[in-house]
1. Out of P, Q, which one gives 4.0 for distance in nm of label points 7 Å out along Cα→Cβ at positions 50 and 226 as computed from the coordinates?
2. Supply the structure label, taken from P, Q, corresponding to helix-only ellipticity at 222 nm (-39500 (n - 2.57) for each DSSP H run of 4 or more, over all residues; to 500) with the calculated value -13000.
3. Of the structures labelled P, Q, one was used to calculate relative contact order in percent (Cα under 8 Å, 6 or more apart), giving 17. Name it.
4. Where does the value 108, 68, 33 come from, among P, Q, when Cα extents along the principal axes in Å is the thing being computed?
5. When FRET efficiency 1/(1 + (r/R0)^6) of positions 18 and 74 (r between Cβ atoms, R0 = 25 Å, to 0.05) is calculated for each of the structures P, Q, which structure yields the highest value?
6. One of P, Q was used to compute distance in nm of label points 7 Å out along Cα→Cβ at positions 66 and 258, and the answer was 4.5. Which one was it?
7. For distance in nm of label points 7 Å out along Cα→Cβ at positions 82 and 250, find whichever of P, Q sits highest and give me its label.
8. When distance in nm of label points 7 Å out along Cα→Cβ at positions 186 and 218 is calculated for each of the structures P, Q, which structure yields the highest value?
Structure P
C-alpha cells in the first residue's frame, strides 16, 4: 500500500507542472505564486489547529522558516511559474528532477557529513550531460527565451537543494506539519507584497480552466500532497519517500503529452534516462 501512495504522491507533484502551464497563461507568475502560498498556508493553519499542534514562538526557528519560505517557496515557485511561460510542462518536470544532483554538490561544500564519492561524481556528471542534451538545440538555434526558461528551472532546483540542506541542519526534530506551515506562511509573507508591487492587484477573474488549475495546484499539489508525504515519512523512511524523484518527471511528461499535446522527442526521453540514472547514482 505504501508503494501505491508513493505513486499517488508522484502523480500529484507531477501534475503540478500541467496545472502551472494552464494557469500561468492567464495569471501573472508572481500573483499565481502568492495565491498558491496564501491559500496553502491558510489550509495548513486550519489543519494544524484541528490537530491541536502549537506553533513555536522561537525567533531563531521563525528566522529558519523565513529562509525556508524563500528557498523552498518564493524563489523556486517564481522561477518555475515564469519558466513555464516559455517551455513545456514536461520539460519543466524533467529539469526539476536535477534537484538531488545539486543537493549532493552543495552538501559537499556546506555540510561536514556530506562528501562526494566517485559514484556521486559520476552521477552528477551523467545528470548534467542529460541537461546539456536538452539545452543543446536551443544553444545552436539561439532560442533565447527557451534557454532562459530552462536555466530558470535549473536555478529552481538549486534553490530547492539549498532548502533541503537548511532543513536538514536546522529543522531536525520539528514536526513536519509545523515546519511546512511555517515555511509556507513565510513564503506568503515574501511573495504577497512583491506580487502587488510587480503585478498589481488582480484585474480580471481567470477562466474556469485557469482557476481550476490554480486551485488544483494549491489543494492537490501542495496541501494533499504534503499530507501524503507526512504519512509516508511516518510509515516508511525518508529514503523510501525520496524515490518519488523518479516518478514525478514521468507523470509530468505523460500528462504534458496527453493533455496539452506536448511532443515526446527522442532527445527528451534520452535526457530523462540520463538524469534519472545520475540521480540513482548520487542517491546510492
Structure Q
C-alpha cells in the first residue's frame, strides 16, 4: 500500500520543487533595502533636476531669436522689427549682434505691448478684452499624457501672449516640478480652496437649518482655517513671466479621501 502523501508538505508545480526554488532566492528584502533604493532614486532625481536648473537652483526660460519672434510670436516682418528697434532705443534691444539678437519672453511681451499700441490696427499683437477660459485636462488612467498635454497647452497660450494660471491637482506633482514650483504641504495646494468651497456650502446649509429649527452641522478646525484662505495666498510665480501656478505635492492625495467624506455629510454640495 502506498504511503499517503503529507498534506502539509508543499507540492511540486509543473515539476518545480518549492524547496529548491526557494534556495535560489536571495536574502529577504527589508525596509532598509527599500530605504537604500529610495535614496538612490532621490539622488538620481536631484541630479536630473540640477541639469534643468540654473546654478542658483532656479529654472530659467531660454531666449527667443528675432526669426522665432517674427515667425511664430508677433505678426511682423523681421526687417520691420529691426527698424522699430533702431527707431526706439527705449524698447528691449535683446542680446547679440544686430542680425542675430535674442530676447527674453518678458522682452517679447513688452514688444507685443508696443505693437498693440503703435502697430497696424488690422493685426492682433496680444489678446485683449477676452474673458478667462477654464480648460481641464483629466483622465483616470495614469501615463495617458495629462501633464504633457497641460504643459504644452499652457506654454503655447503663454507664447501667444495670454496670462495663464496652471492648477496642478495631481499629488504626484509632476507639473509643479516642471514649472519649478515649491510646495511644502497640502495647505499650499488647491486643497484649502476645495475645503473653503465645502465650508461655504456648509454655512449656507446651517443657515437654512437654523431657520427651520434644526441642529447645525459642525464646522471643524480645518474648515475654519480654509475659510481664511484666498487663492492669492496659493498662487506662485514661475520662470515663465505670464504663467502662474497653484502647485501640488504628495499630501494632496488626502483630498481624495476627504472629499467623499464631505459629500456624505452634505449631499447637496456639488
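Just so it is clear, none of the values below were taken in a lab; they were calculated from the coordinates. Since we're looking at a predicted model, the values are computed, not measured. Cβ atoms are built from the backbone, for glycine too; each structure is taken alone.
1. On the way: P: 1.4; Q: 4.0.
Of the structures listed, the value fits Q.
2. Working: P: -25500; Q: -13000.
Of the options listed, only Q reproduces it.
3. Values: P: 44; Q: 17.
Checking each candidate, the match is Q.
4. Working: P: 52, 50, 38; Q: 108, 68, 33.
Comparing all candidates, it corresponds to Q.
5. Numbers: P: 0.70; Q: 0.00.
When FRET efficiency 1/(1 + (r/R0)^6) of positions 18 and 74 (r between Cβ atoms, R0 = 25 Å, to 0.05) is computed for each of P, Q, structure P gives the biggest number.
6. Working: P: 4.5; Q: 5.4.
Going through each structure in turn, the value belongs to P.
7. On the way: P: 3.3; Q: 5.5.
For this comparison of distance in nm of label points 7 Å out along Cα→Cβ at positions 82 and 250, the top structure is Q.
8. Details: P: 2.2; Q: 1.7.
By distance in nm of label points 7 Å out along Cα→Cβ at positions 186 and 218, the leading structure of P, Q is P.
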